Structure P
Amino acid sequence: MGALKQDNFSLTGRGDPERFDGNAITPSLFPLLGVQPVAGRGFRDEEDRPDSPPVVMIGEGLWKRRFGGDLSILGQNLVLNGLSYTVVGIAPDSLALLSAGDLWTPLTIDRTKELRLQHLILAYGRMKPGIGVEQAQAAMDTVSHRLGLQYPEIRDWGVHLQSFRDLLVPAPLRTALVVLMGAVVLVLLIASANVANLLLSRAASRRKEIAVRIAVGAGRARLLRQLFTESLALSVAGGAAGLAVAWWAVRLIGAWLPPKLLPVQTIPVDSTVLLFSLAITVASGLLFGLMPAWQASRTDLAGVLKEGGRGSSGGARPFLRNALVAGELAVATMLLIGAGLLLESLLRLQNVRLGFQPQGLLTFQLSPPPGKYPDAARSVEFYRQLVDRLRTLPGVSGAAISSGLPFGAGLYSRTPMAPVGPSQLQPGDALAIDWRTVSPGYFRAMQVPLLEGRLFTDADNLTAPPVAIVSQETARQFWGTANPLGRVMRVIGSGKEYTVIGVVGDVRTLTLNDEPGPAMYYCAWYRVWPTMDVAVRAAGNPLAALAGVRRRVHELDSEMPLAEVRSMDEWISANAAQPRLNAWLVAVFAAVALALAAIGVYGVLSYSVDQRTREIGLRMAMGAGRAGVLRLVVREGMLVAAAGIGAGLVGALAVSRVLASLLYGVAERDPATFAGVAVALAVTALAACAAPAWRASKVDPMIALRCE
């Protein structure tokens, strides 16, 4: 077993103060994971004791970035959070899969202190062979129940087990990857169908050449080898071009994505990708070159040589080519519907009601080092002075602190709460409530509306009765339509009670697509956390106020680093990054599919017109008008398009359930999207039919029949 607790460290004494994310771990974690330091050593068993000398491991990335990869850093001291730590090793970058961080320290647990309510530590273990997650969860449920009987304050916490695979690739990301992989496969099918159509048309135009080869003694096996070689050469050339585009696209997407969106830092185009691409390229070339090669090798020798130079449509081949084009349109329909649904969902996400006003908000984090601020009173006084100074900055209309801002990187936690007295809940029931500790002025700075009661003031501190402000959803779930003011809430476990003094509007906090749940706010002058978020409302561009804000912070503490400096708009944009990436990638694939399908329709009709030139000339010589020829060709193309679009709509209905978990505010079978895509594809197919039909209507009967 091993354990990990996410932490952060302020580095001072080496240039400008800087804050780094880090992790406190048990010495047993590295051996459990089978991880070895890049250099130096890991932690020893005795180094997790409270009285052990402080030691630290530096992450490989920070070691190269900040210290130039110099091994002489081993054994040196770093001042972290005001304490001197000895560098004992370099931790490998692979640990980022477990938890992002640049610094690693031993997890010190003082058993003389009450830690049963500590729920910020993650435990890791390796299951015995043959034991699944379900069996392990059942065993842990039994242990958790027994502990709850022994320690009632943790009765409702429980234990949740998760496989490392699910931790690394959570269900929403896994669904998104499946959708994107499906889109890639569908585009590959369309491209391959286009190549197969091209090869079929080419084989039909080479029927006389192949017949002559057979007549002079060429065997069918030799012809098949030649035709397969041609299709493989074509697919390998396309694959090489695709790899070049992929190399460029991966770097472009990597620079575009916000940090920490994916579980890995980089997505390399490595040997594995190259081998996979080579296998797909060769398989596609062989599979979609099979039918054209087989058709060409079965050429009717006598029939073709009797035809002389006259073209022919080749019997069953037009049907095969039309079927391939219809399949392309069906796949394009499915992709376009998926892209339409995802884009509509993205638009709705970007217009959801947040419950606060994000424009004009500058946010950052501060972590007063324990060595300089050893108790809560000093930290509270620091933040009191800071908030007062920030409010005096020109252009600043509000400033406040919080243990976690909406969509930010702060502390997000839920606590089981139970109402004292009459309520909507059954006696003995509790409600897990999302809580924050905020300073007076927070709701004004965030522009969260006060619905009832009053807001916090500086008088709400440790010397005053404990009070809380609840969200509208909390009041509704606890007391329905009754007046919540003056009601009392009890924290399950600690037994602390808080009197409700105000009700504020609901606020989305974690993701844009989750409806606001019950929330509760404590006054920060009771207690602040080791890391607090600061929100500053400024006129105009909030980042323009950063210089003044930094100056005010350093007036109070010149060694205090500002971390996670962003505008609130940036946080919201980063929160929408995953659905935005899904929508735009599928939209790009759908656009490529649409273009390929249009090219397929155009190619088949163009080839058909070329092969039927004599027939068209004969029709016109017998009195058919140009409009009739135009309708003939367009009808042929639109029948193929209708069949493909119809099949695509049916297919989209069948697979739309896969997209359901990725959508917000739009049904997976949205009629408007389905109808819009069908009309758009029909118009595209009509446009692709126009040029071949127009060329057919311009055929000169005399020239077309001259060879007869």
Structure Q
Amino acid sequence: MSSSRSREKAAARIAALVTELNLHLRLYHVEDQPQISDAEYDDLYRELVDLENAFPELKQPDSPSERVGAPPATGFTQVAHRVPMLSLDNAMGSDEMRAFDERVRRVLEIEGDVPYLGEPKLDGAGIELVYEKRRLVVGVTRGDGRVGEDVTSNLRFCQTVPLALNDSAPTSRLSVRGEVTLPVAAFERLNRNRLEAGSEPFANPRNAAAGSLRQLHDIDTDRLRALDFRAYAVAEGLPGNVVRQSEILECLTAWGFSVSPDVELCPNAEAVVAYHEKILASRNTQPIEIDGTVIKLDRLDQQRELGTLSRAPRWAIAFKFPPQQETTVVESIEVQVGRTGALTPVAKLSPVHVGGVTVSSASLHNQDEIERKDVRVKDTVVVQRAGDVIPQIVKVVIEKRPKGTRRYRLPSHCPVCGDAAVRLEDEVVTRCPNIDCPAQLVNNLRHFASRGALDVEGLGEKMVAQLVESGLVARMSDLFRLDADMLGKLERMGEKSASNLVASIARARDTTLSRFLIALSIRHVGEGVAELLAGQFGDIAPILAATQEELEAIDGVGPTIAESLAAFFADERNRQEIAQMQQLGVHWPTAEPAAPGGDALKGKTFVLTGGLATMTRDEAKRLIQQQGGKVTGSVSKKTSYVVVGTDPGSKAKKAEELEIEILDEEGLVKLLS
């Protein structure tokens, strides 16, 4: 082949690789939705670098080899790193690690050994914390290595990010780099909660950690508090007497930061390889997900002598772990019904050993995910343990697909109770709407008896489970058929406890329409919507008779909530349960349907914070809604007013930061009048 032809092919391939890799960089760093594995990305990246080395004149200005991460996301204030946050080159095996050591010693002109410091390579999101006079002033994401996003407000929830340093820290400007991660135990807990709520689980701890920092609205504070920050470098403000990388970690610890405990001084390359193998062996028992080790020259003077390239230092390397993936066959696809009614397809696999455990099933999450990956029964699939924890089907090996396979679709009816399944327009989850479905009865009863609903004292999680397991309660209305004699047959149920529970259930019969609507576990119907419906209709009968269009026409309901309400009340079993509970004595004060309210506050959104003197916050909320206004729980750029009472929380401060008008109680009263 001629040299010109070879150059043309190289140019075309370089252009294709740059486009593809930049897409995956954005998906990984900005959108937190990677579509390929790290190993696949590394293979593409190494192919690009090899081609650029062979044809340096063809290197494109936007080549990933010239970049570190991805451009900052929109919606955050951009902050320039005074010292660029560089990436690391990779060593994919012991031979490449030894080759790195040879290059280091050749440039330094050292024939003997050079000391290294080994650290676990944390799989999270790179962060820079800047302190002035020992107080945190800004927290910035890596971004593209030169400009990142200001995520200080979210980082403040992270318990291991020091807001102030102790007296041993420098008082001058101090820039500390590290990694924000989500510990494996917290990742599993958050995913259990998300699955129970019918939400999409996080793909892995890295995505969950990085995504939490980029929350602009409806902040998930539980996820933020679960984050763990571990420091590993000082970019500015390092004391002059510090001469080794290992001493930097000692300083960080003394100043109040958490650092990785599994660091080790390695006198030479062979010791590095041994350290790497030791960390690899502990990979599946580490509390934080790691995907390799980071190897740095320990002496800072040698680091300075080696210097840096445009995207990576010459004195450090990421020694990567091998990917934990295997292939197996999908034997069948079964549907499980969760406690919230979500229908979840699960692939049953030929057992395969992945990452130290035997995997025999993997969640396919929902119909959209099945269609995206086109997983079929008898397919050969690539399986990995997402986050080294949850089994996940990465892709189908199309070349091995047998003839005659068919696309899979979720059943149209719940496999547990047989009720018609429902999928709302804006949701990916298909659900069983039957509140008496055995798969979700325990969960629905717990919600039914909760404080915000009918508030049945003594009906906790264990008691609900016992009632269902014993057969005393097989549907929601059975709760109101219980008497002391029936309860007395339960294990460890004394006469007094039985009488108290019966009395508590009797009190719960006398409720309000809004509380009853909350108790029914209707998707998207919480306190605000329930009060809106109760005020609009006055009783349950007109709500049952309302069409989806009539519900949607109510200001504050909208199409999603209207669709959910219509689907719930269209289910004959749910209508029968409501009638049964009314026959068994559940009642509420009825009222005339609300007359059309004023619209003086139409289009205005309010947030209430702190205590009010002349009215409760519920009363204030109702008055605002009567005049067409909306009340939300979080402050955003769309908020019109923040009403501040006594002892306000952080919402008042955020209102000041966003320059949103703040009203005191007197100002609210004037506005309402």
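Annotations
- Structure from which 1.10 was derived, Rg/Rh (Cα atoms, Kirkwood Rh), options P, Q: P
- At a computed -16000 (helix-only ellipticity at 222 nm (-39500 (n - 2.57) for each DSSP H run of 4 or more, over all residues; to 500)), which of P, Q: P
- Looking across P, Q, the calculation of log10 I(q)/I(0) by the Debye sum over Cα atoms at q = 0.17 Å⁻¹, for residues 346-497 alone that yields -1.01 traces back to Q.
- Computed over structures P, Q, percent of Cα pairs over 16 Å apart, for residues 330-425 alone reaches its largest value in P.
- Distance in nm of label points 7 Å out along Cα→Cβ at positions 410 and 546 - highest-scoring structure of P, Q: Q
- With relative contact order in percent (Cα under 8 Å, 6 or more apart) derived as 9, matching label from P, Q: Q
- Sorting P, Q by distance in nm of label points 7 Å out along Cα→Cβ at positions 18 and 98 from high to low puts Q first, with the largest value.
All of the numbers you see were taken from the coordinates with simple rules; none came from a lab. All values reported here derive from a predicted model rather than from experimental measurement. Cβ atoms are built from the backbone, for glycine too; each structure is taken alone.
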